[in-house]
Structure I
Amino acid sequence: MKIYTKGGDQGETSLIGGKRVPKCHERIEAYGDVDELIAFIGLLRDSLDGDNHKNLLLQIQDRLMTAASLLAAETDQFKANLPEIHEEDILVLENNIDRMDKELPEIHSFILPGGHPAISICHVARTVCRRTERHIIKLSEITESDKLIIKYLNRLSDFLFVFSRLISSELGVDENPWKPLL
């Protein structure tokens with residue numbers, strides 16, 4: 001398969017289904033953000049020692065690739081042959097959030113990102129996830145979008161926050177609570 005087609009040299013790209021749109025189209029922005037999030041989840045996975053959490057992060061990357069595919073599909077007709085996001089995918093995140101939360105001390109303030117590269121990468125992924133969610137909500141204002149993608153991303157950002165705390169705990173890194181200067 002040839003990587004470059006020169007089809008985008010004029011600032012357009014094709015959706016699944018063949019429709020040409022500008023590369024700055026809301027749909028392209030939305031699935032481009034998902035692509036960026038997939039890359040940051042990969043960087044997070046690569047920054048962790050051992051295999052403890054890597055399978056779950058691979059599963060998350062898979063679900064995000066599914067979301068990107070669905071966002072890239074022009075119509076429901078072209079979505080018919082694509083994988084889907086299911087409520088069970090959201091339950092996986094919720095169950096992991098609950099499991100991790102039980103292992104962590106209660107928090108009473110915002111946490112400032114940092115302390116270790118893996119923790120910081122996790123927070124970057126969380127903020128990219130929030131931006132992605134916002135772009136997909138904006139897209140849903142002009143065209144029908146899969147509500148489960150929005151729900152999945154909302155839960156994923158929660159997961160990434162709690163996961164950053166778990167990484168801090170596992171690495172023995174103290175969290176930095178935000179203490180505003182008054």
Structure II
Amino acid sequence: MNGAVPLVCGTLGVLVLAGAVAVAALYNRLVVLRNRVDNAWAQIEVQLKRRYDLIPNLVEAVKGYMAHESRTLEAVIAARNGAMSAQGGIAAQGEAENMLTGALRQLFAVAEAYPDLKADQGVADLRDKLTDAENKIAYARQFYNDTVMSFNTATQTFPANLLAGAFGFAGREYFEAEPAADEAPQVRL
């Protein structure tokens with residue numbers, strides 16, 4: 001009988017230790033996934049800033065050709081400024097980006113009527129850079145949403161969901177885009 005007490009205490013100790021290791025492993029996994037989500041969002045912000053920086057140059061380059069299309073150019077700048085200052089989380093940012101994409105599409109549609117724009121090398125270079133930026137944004141958005149899915153799945157599945165709530169790991173929003181935003185605006189100047 002005396003040998004049973006140390007055996008029970010030893011078994012309990014092992015179980016407590018195994019439980020603590022499991023909790024630590026789950027916690028660390030959630031931290032890693034949360035940091036991946038944060039990093040993926042930072043990459044989106046880098047690409048968005050790159051696009052924001054290109055837009056004033058594009059507007060300036062086409063302004064001379066499209067002087068009587070000032071409303072279109074103003075709409076692009078307003079949408080850019082709105083996207084840059086979007087507040088209210090990822091959903092608000094997504095809506096602002098969709099508005100900017102729409103304004104850029106409008107600009108490119110109007111620009112089709114100006115043959116001299118098609119021949120301008122500076123505009124062509126900006127078009128290529130903007131198309132590249134749009135493609136990188138689409139890729140970064142997809143990567144971000146994939147990491148959010150992994151994080152949200154980890155915080156919602158058992159047994160991690162028990163720890164996620166206790167340690168303040170809340171699900172993250174997807175960076176939604178309108179269906180047409182998955183394609184870069186057609187830039188055919």
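Just so it is clear, none of the values below were taken in a lab; they were calculated from the coordinates. Keep in mind the model is a prediction, meaning the values are calculated, not measured. Cβ atoms are built from the backbone, for glycine too; each structure is taken alone.
Given that helix-only ellipticity at 222 nm (-39500 (n - 2.57) for each DSSP H run of 4 or more, over all residues; to 500), derived from a single structure, equals -20500, which label among I, II identifies that structure? Derived from the structure labelled I. The greatest value of relative contact order in percent (Cα under 8 Å, 6 or more apart) among structures I, II is that of II. Ranked by percent of Cα pairs over 27 Å apart, structures I, II are topped by II, which has the highest value.
Taking FRET efficiency 1/(1 + (r/R0)^6) of positions 65 and 169 (r between Cβ atoms, R0 = 35 Å, to 0.05) as the criterion, the highest value among I, II goes to I.
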